[in-house]
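Structures are listed in the sections that come next.
Read-outs throughout are calculated quantities, based only on the coordinates presented, and are distinct from any laboratory measurement. On a predicted model such as this, the values are computed, not experimentally measured, just so you know. Cβ atoms are built from the backbone, for glycine too; each structure is taken alone.
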Structure 1
Amino acid sequence: MLTNKYANIFQQYKKLWIVVILIAVLFIGGDIAVGNFLSVSQVLLTVRMATMIALFALCQMTVMSAGGDGLDLSVGWNATLTAVMTASIMDGSDANLFLAVIVAVALGALVGVANGLLSAYMKLPPLIVTLAMGTIVQGIINVYTAGANITGRPSPVLATLAAGTTGIFPNIVFLLIIVIAVAMVIMSKTSVGRRIFGVGANERAAYLSGINVRATRMKAFIFSGIWAGVIGLILLGNMGIAFKDMGSNYVMPSIAAAVVGGVSMGGGEGNYIGVVLGSIFLQALTNLLVAFGWGDAGKWLGFGIVLFVMLLFYAREKRNK
């Protein structure tokens, strides 16, 4: 009876356990191959660097969970736009932080509404819509910064939250823990979260039960946009300055982290703890490849291979269904 109980627990959280095992293999293998991989400082550095991927991956989890082949390729440029715009607003002053937050939420919501309208209501492919939206936002950034340096700095409070430490622990990790708790409550305990998963799991059944499928998917894109805007603030605080492509490199890793973390690309399934673990796995893999001297080329190769393998598993799972 006890064996069956543990077997059921493993089956229920199988994807999480698989990611945990993969992380352990990477850290142990890295410690054997290059040394110092299991030290406290190295583990904390890995988690700190993975935090930004995990924050962006929450955007992907939300739109993917709603189904409809949802992805948000605009999150990187959305976050960059926020960082560029709010850097000059704050300009190193805590007094302007609240205004910067309002601007970040407004800009992110605007991008999210546009993505949602085109994807959910006009039935255009989210991949194309969000790619085009990201390009438009990139153009806005280029126009805004044309011929001028990007000025301004994050407020001291924001810089402390995103880049400071408490003892040996990075403050941004504490922020991630809060985000995990809030995200888990919203996605599993609120009607909005349950509707997002319900629409993703079975669109027709959700429609017949009275759920507005289009409105639910649009809400997922709006949440993704707003959160990407807030991430732009966090990214600015973490780096201390704003520059034109500061968020673009997080788009593919955020998708890979969501997929590795067990979020179904068909919708209806996802766990943010798994997404965070997927982010740590990707960052540990990156650190190991860099330690082997592969640099950025190895990092992107690793991301690509991981994403490709996970897509193969998804395609196989979809055929079996």
Structure 2
Amino acid sequence: MPHSEELRFRAGDTTLAGTLILPDEPDGRVPWALLVSSWLPRDRDGGWDRVAHAAWFAPPPSNAAPGLLARLAQALAARGVASLRYDPRGCGESGGAWEEVDLFTRVDDARDAIGAMRSRRELDLRRTAIVGHGEGAVIALSVAIGDPAIGAVGLIGAGARSARDVLRRGVAQRSRTGVDREHPIVAAVDRAAEELVERAERREPAMQLIVAGEPVALRLAGWEQAIHTPGLALATMLHRNVVIAHGTADAWADPDESFLLASVLPDAVQLDVAGAGHGLEEASDARIGELADALAARMEQRELPPVLLAIEEMGGG
């Protein structure tokens, strides 16, 4: 069975908690992937954060599947690939406040997560991937563009257009279908979506949301950053192996978003998961395995810059 290790690492001014999964009986250094969660408060497994924000979400159904990132981590481990997933700021066991964190800080947190793992003797610094789900795809793209040691990128339920357009289309879809509207935070954001976009574009510092009957002071810097950092623009700067996956019933990012990303990433592998929503809950284990297969196959070795060569040598690699 794969080995699971709970750990904490420093990220800027706070500490984040995560889970490192290592394959069973690795033979030398193993390839590894950083898994980054989607938007709204989520835990390291990719599910809604019912630890630090229990009142913001409806109780889970009795037959709820593990979160997407937990499922992907297990599938990768079965294929000899280690992974790290972590609670975002203000979620789960991590420090900070979710409503105060901006997008660029989340990008820096992902970079710090990668940095924390580069001292691990078990991990192959030359075979590294980053996988982003939803908003996490923008984070994955941003990190990979600036890190030459990352050889593969996974984008799941990603947005290509501005966050303004993705949000508006998502609100319209959830209004028609009722998907996720049982969660107080989702209902609050959807009700305030147009005001939120307008205030963010005016560069107002914050606005108040009423979530589960309580006021929440939501900082808007991250929303403005997301509006002006479309995934499509980032993808044009990416020169890596890419795997794109999208549920055909995604109510947060329309599947067309992934087709747009694929149009500027002609060598990307694209997986459409029929009937699955944003978190691919409806996907079978076999389909999650296909995603893991595609990622593992594209984690090619990269030439390391001098600083990482020195780290590798100190680690006995």
Ranked on mean count of other Cβ atoms within 10 Å over residues 88-95, which label among 1, 2 comes first with the largest value?
2
Given a computed value of 22.4 for mean count of other Cβ atoms within 10 Å over residues 72-79, which structure among 1, 2 does it belong to?
2
Which structure, out of 1, 2, was helix-only ellipticity at 222 nm (-39500 (n - 2.57) for each DSSP H run of 4 or more, over all residues; to 500) calculated from, if the result is -25000?
1
On Cα Rg over 2.2 N^0.38 Å, which of the structures labelled 1, 2 is highest?
1
Across 1, 2, mean count of other Cβ atoms within 10 Å over residues 16-23 reaches its greatest value in structure 2
Identity of the structure behind 2, 11, 17, 19, 17, 12, 9, 6, 4, 1, 0 (criterion: P(r) over Cα pairs in 5 Å bins from 0, in percent, for residues 96-191 alone, calculated), options 1, 2:
2
Using the calculated result 20 for relative contact order in percent (Cα under 8 Å, 6 or more apart), pick out the matching structure from 1, 2.
2
Between 1, 2, which one scores greatest on mean count of other Cβ atoms within 10 Å over residues 48-55?
1
